[in-house]
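So, here's a batch of structures to check.
Derivation of every value follows stated rules applied to the coordinates shown; laboratory data play no part. Model, not experiment: these values are computed from the prediction.
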Structure P
């Protein structure tokens, strides 16, 4: 699966879970590298929906009232 297909799936997942795509997240241990993520209210439904569409190995962080689910392997190269 190429990057364009992964981003398309993440957009679909974001729509399903009521979240928004985040294009430049740098999570724990990423040392400034940026990846794609989804800001959402609950991380588990987001992770499950992405996994059902072939995107696995998600991490998540709590950001106040919301979470960000992110995939370090889906790098943002912009």
Structure Q
């Protein structure tokens, strides 16, 4: 499993999370479980049409997210339907 490298700012937030997000223990556990359920732990390599990929990149840029994250969200929605 890869360890995520945090920026100094992100590490500061993680080290002081209690003061940023005041939640009770039950709510905290629910958040931890939700994050674990969304963890990306598989790699997928596929070939796609360049026109489709360019359109996906444009749409993701408009939404302010990385195109790989956008694709992952699309796949998640289809898989849950």
Structure R
């Protein structure tokens, strides 16, 4: 199983809506609001890294209210 962490910046006033829509994605196993330059962090799991990245690019980044994202691929072993 591959793990990806996604940092998400939302448009003002859209945090709850984006949080709800991220939680509804089947590959998303956890979503938390955070402080700093990003508003949310989401943990995704998929059988293959390409599947996880496909979800990010073709599903999550298209959610209305998302201003920007940064994708962090877990490498394990640390």
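Which structure, out of P, Q, R, was helix-only ellipticity at 222 nm (-39500 (n - 2.57) for each DSSP H run of 4 or more, over all residues; to 500) derived from, given a value of -10000? Answer by label: P.
Looking at Cα Rg over 2.2 N^0.38 Å for structures P, Q, R, the greatest value goes to Q.
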